[in-house]
Each structure stands twice: as C-alpha cells, then as structure tokens.
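Read through the structures below before going on.
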Structure P
C-alpha cells in the first residue's frame, strides 16, 4: 500500500498573482527565457538536502496535474483573465525537464530554467512542497495543538479590538498571504476556514485561488517583484523599466488589479517614476520591505504632492506582519488612508516551530541578470555584483 501523500492536489493551490503576471507575459513576452532559483535565507533545524528525494517525488506528481474544466470555469469568472489565457491553461502542462533538483552539501538546490511562461508557475508550488515536507519531520499533534491555540488567540485579539478599539475612519481588513510558507496544506485550509467563519467582518480574502474558490472568498493579488524585474531585461532602457512595467500593466488590465508593488529598487526610486498619470490609474500601493511607517508616510506625502486624496487610494502592508503589528499600523494610518494587511507566515505557520525563510526568485531573464534592491537588509537577491552596482548607480542606491 502506497504511503505517498501529495502536497499539491490542485494547480489552483497557488497565489493569484502568479496568474495575473502570467497573462501579460503570455501576451507580451512569450519568448522570454528565464532562470528561477530557490534560496533558504535562514538556518533550518536539519539539512534541507535530506528532502531531495521526497521533493523530486512530489514535483513528479505535481507535473502530472492539469487544470480541470471546473477550475478553468472558476478562473473565467474573473473578468480580468482573458479567454485566450484560459484556453492556454487548458492545454498547459508543467514540464519536469525545466526543473533541476539536487543536493549541494547540506543545502537543497532547486532551479527552474526555461521559457518564462512555462517555469514561472513553479515558484509557489515548490515553496509549499519544501515547507510541508520539512515540517512533516516534527511532532504533528503538538504543532497543531499549538497552532490552534495561537489561532484562537488571534481571533480573540480581533474580537477584543472590535469591542474596545477606537472607531477609525477606515476599517481593519485582513488577508491570508500564507501559501508559500505554510505548515501544511490541511492546516492552511483550517486557518482560512476558521477565520472566514469566526471573524468575517475582518477577514476579507486570501491570495490562494483554490481556497478562495472552496470558501467563496475574494481571491487577492496583483503583481510581485518578478513582474517589474522582468522589464529589466526586455529591451527597455534600464532607468525606465518601472514605468514600462506599470504601463504594460495598465494596458493589460484597463483599471482592474490596481495595486502596485513598490520596492524593486526602493521606495524613493519607485515614487520618482510613479507620477500623476500612474498615481491616478492605480488604486494603491503594496509594502514589502523597509520600515512600514516610513514607507506609508512617504506614500501619503507623495499623494499630497500630487494633490490626490489618499482616502481614494489604499495601502497594502505585507512584509513579515504579525496581527499585533498590523493592528498598530492600522491605528497609525487608518484615519488618513484605507489600509489592508496581508499576513503570511505568522498566520499559516505559527506553530511554535521556527519557520523556514525560503524564496524562489527570478534570477535571470533573456541571458541577463535581474535584481531587487530591497529596502530591507538581506532581501536583495542577485548573484551578479556588477549588475547590482550598475543598478544602484542608476537609481542612486548608495546603501541597502
């Protein structure tokens, strides 16, 4: 009797923004050749290299999956997803030949190399597979007991906030952003189902498309760093890559999905490109590195300079959030601008066990390096120091 337990059982078990970036790349850059690399940024409790065989087995199963007609029909209800993209997904298969999984000493090396429209979708699935396999080695009953205790404390904190918190002009809005670093698929579903049942007044959606479909929730997401980074290597003058990326997004979605990520080359450099045209066309901005208060104040000052009422925009915070931190940020900003909070690891992997800090990022496009100059130390990812130095010079990034 087989004991194989697949981590991924549906190709919808991923984040919405993979699809919303996939579509414009299919339409505009179907020939892009890219490399995505897995990185663990902290020290695990045991070597990830020990998972190599199990990861291979899980990825072989994952690559056997296809989109069902029911799943495609659900995606087709999203007005921003075009019929030709849905038709592409109908015949799409993930190809194991584009993946390389190997041990590198105690480290686990995973690389997806090939056409961007064929390899970009691996990211979230690879991360959720590595995470779940890693945490299967720990005491499951103890972890789940602690996780349920901590989830109950979060719910009680929200209920107390509702009873005693001061009235704010804009409400507290919480999203689940926890697919990539979750403890397990089953626990992720339990967390989402519990929040949707217990605190629907605060819990407004999830980045996970499968769970959004299953529980009738709003699927949340627009763009990630890889979207803007791609424009560093598609024939656009480097100093104009952000404007080119934002313009392509506007043309693709015509008013839908209007939240822009700001920290590919730092907030200051982003705001220099985010002129009145873009500030009017985009609904808001997403924070993912650097001090969130400083970032938010810069965003509000920028809207003020452009004479745009910030009450008509929204700031989305998503960097290493805990619920108390999110509530504190809401208290700071909610009288001046609508806010939303996407909590990931501390929502779906708060089990009393140190979480993995793993990512799988775009490293190369069309034979060129791409990079993110993060506002947070340790988040800058690029192996080519010459390109990093050039990017810093162009965008006046003296320190990271």
Structure Q
C-alpha cells in the first residue's frame, strides 16, 4: 500500500517538512495522530481551506487520526501571518458562533466520529491560563531574536507589531504541547504561511518532552504566477452556499487559466493522479473539458452531486445562449428602483459584478457588458422596466460571467 506521504508529495501538496524520512517511516508503520488548526476569523471556511481539508481526508483514509483544532483562544489574539495590519478584534460570542458553523462544514467532508477524529477548541486551555506561570514555563523557551526573524513578525516591524500579536506564536506552539500531552499528537500540519508558528510548536515539544515529533506544511492554493487563488472581484470564494452559490463556485473553477488546471485537479479533487495527468495534458479546446471536470468534481465534493449537476447544466445552457436560467447567480431589486431607469454602473455595482464605478466605466467602454445579449457601450445607459422579460434580465460580463436580475414588488 502506498504511503500517504508519497501520495501527498506526488499530488503536489507538500511544501516544507522536518525529518522527512523519519516521518515517512512513522506514517507507514503506525496510525499517527496529527493536528491542524483553524482560527475562527470568519463565519465560513473558504476554497483555500478546502486544500487542507483534502489533506485531512487523504490522511484519514490512510488510517491516521486528525485532530481538528478550532482557535477559540488564538482567534482572540489574531495571527499576524500574511497581514499588513492587526486583525479585527472579535467577541467571544462571534468566535463561538463561527466555530459552530465550521464544525458543520467539516462534517460534510471529514469523518468526525469518535474513533476516527478528535475535535477540540484551544479556548479550553488558553483562556484560563495564569499568565505569569505560563511565561515562566513556556515563554522562557522562546528568544526575541529568533521570533523576530520569523517572516510573520519581520514583515510587520516597519508598520507596527502589537505586543498582543507577538504572543500568537507562543500560544500556537503551546497548542502542540497540549495536544501531545492529551492525545499523543506527533505531527502538526498547516498551510505554508504557518511554518514559523509550526516550527515553534515542534521545537517546544521536543525540548520539554524529549520525544520525536514532526512538522509539515502544504502549498497554498496559488496560480501559475504564484498569486493566491480563491478570490474574485466580488470577493472571497466561500464554502458556504449562502455566501458563494454552487454555480458561482463552479464557474470560478471552470474559468481557471489553462496552466492552473493540473494543480487544481491535484489539490482539490479525488481524481486519480494518472487521470489528472491525462486531463491536464489536453490542449486547445480540449482543455475546456478538463476545466469542466475540475469544476464539477470540486463542486460535487463541496456542495453535493445534485448542486454540481445543476451548476454544470446552467453553465452549459448559458454558454449555448439560453440566457435565462434559475440556477444562475441572481440579485433581486425593487421594481420601484427602475421606475425612472437605473444607470448601468449602479446596476453593476448592486449586483456585485464590479468593485468600483471606475472598473465599470472601463468594462462598458471596452465592450465587456451585455444585457440580454445586447452589448452596452454607453456608461450613461439606463436600464428600465421595459428591459426586463417576465421580470428578469441577464447581464453578461465578458465571455463567461453571467448574473441574473429579478425585480419584485
């Protein structure tokens, strides 16, 4: 049987690892308890998080036990990694609400039954710590010079790093120690932007427990140019269907660049590696079939086969020119708003198709906006009630982005 480490490496998940051969041997010989943490900074997980969920899923299927840690404690501090400014401070109530929603999302993808996984909240041990005792026991193992050399802190020194955020690495490191002591956790995994924090925990456990533990990070979801994926002009791609509809989710993946197809198929689907290689080797118009497979398979995992099928049928109908579709992204706007006509830039703003009126002006002037398949090239164009057909109209942005508008009394 293939070692799960080899599988993860073959599919391109692995970014950094400590003691690679020793870890591979351990994963081959026994069931390993490993942990990954998720701070509850938003009311839903995102497409970027889904990469980590796929890692958890593959490791669990290989017989290893995931410890899903929700950061009820660390979220109150805020991870400075990748941030130019301090994160927004959230209340305990908001954090707990987010965590409960996260649990529901995880249950759709990961087996959380008692013997297969452990779900914990670091608020259980962080919120009641005695600060003096904690600093004496744990803080003495961290040097200021070493911490400031970490990218998550170093990049913030010019703009300002608060003492609150400076505590984050020590708190996350303590999580690993706590989980080792409670559940014999031998491995922490996470996104590559967490390397400094993960190394802190790895070193802390080795110093205090004198045992072999391991650290492993995975690639972030990026395109061929190295830019993070999972965001559009209208915002983040969420796993919550109320925030990003299954059709919008499908279309985001359907429209990835040709050069990103293989990476996305490897990281976001359960399609065998050999089939991924075959699909991603397609060229010209054939690569569009591979993108459709990517979009369908990922949407099926996230939203279920019924919603994935609806999204596929909608996309095909819109592409063939059958513009009206009940499954397309839809905005409802009051009928009275169109009584005297609504200018095209305001309509595009209300539907979230543009992030600014400046962007809208450029799109219209460049011929990138259509209403009911009629090109709109006048930035002063008024959309009136007469534009609607059976109280609906379809906006097309560019070649592939569709958005339906419905009017209601």
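None of the figures in this text is laboratory data; all of them are computed from the coordinates on show. Bear in mind that the values here come from a model prediction, so they are computed numbers and not experimental data. Cβ atoms are built from the backbone, for glycine too; each structure is taken alone.
Here are the numbers for this structure:
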read-out	value
When Rg/Rh (Cα atoms, Kirkwood Rh) is computed for each of P, Q, the largest belongs to	Q
If mean count of other Cβ atoms within 10 Å over residues 12-19 is computed and equals 17.2, the structure in P, Q	Q
Highest-scoring label, criterion being relative contact order in percent (Cα under 8 Å, 6 or more apart), among P, Q	P
Structure from which 1.00 was derived, FRET efficiency 1/(1 + (r/R0)^6) of positions 52 and 236 (r between Cβ atoms, R0 = 41 Å, to 0.05), options P, Q	Q
Comparison of P, Q by distance in nm of label points 7 Å out along Cα→Cβ at positions 148 and 276 - largest value held by	P
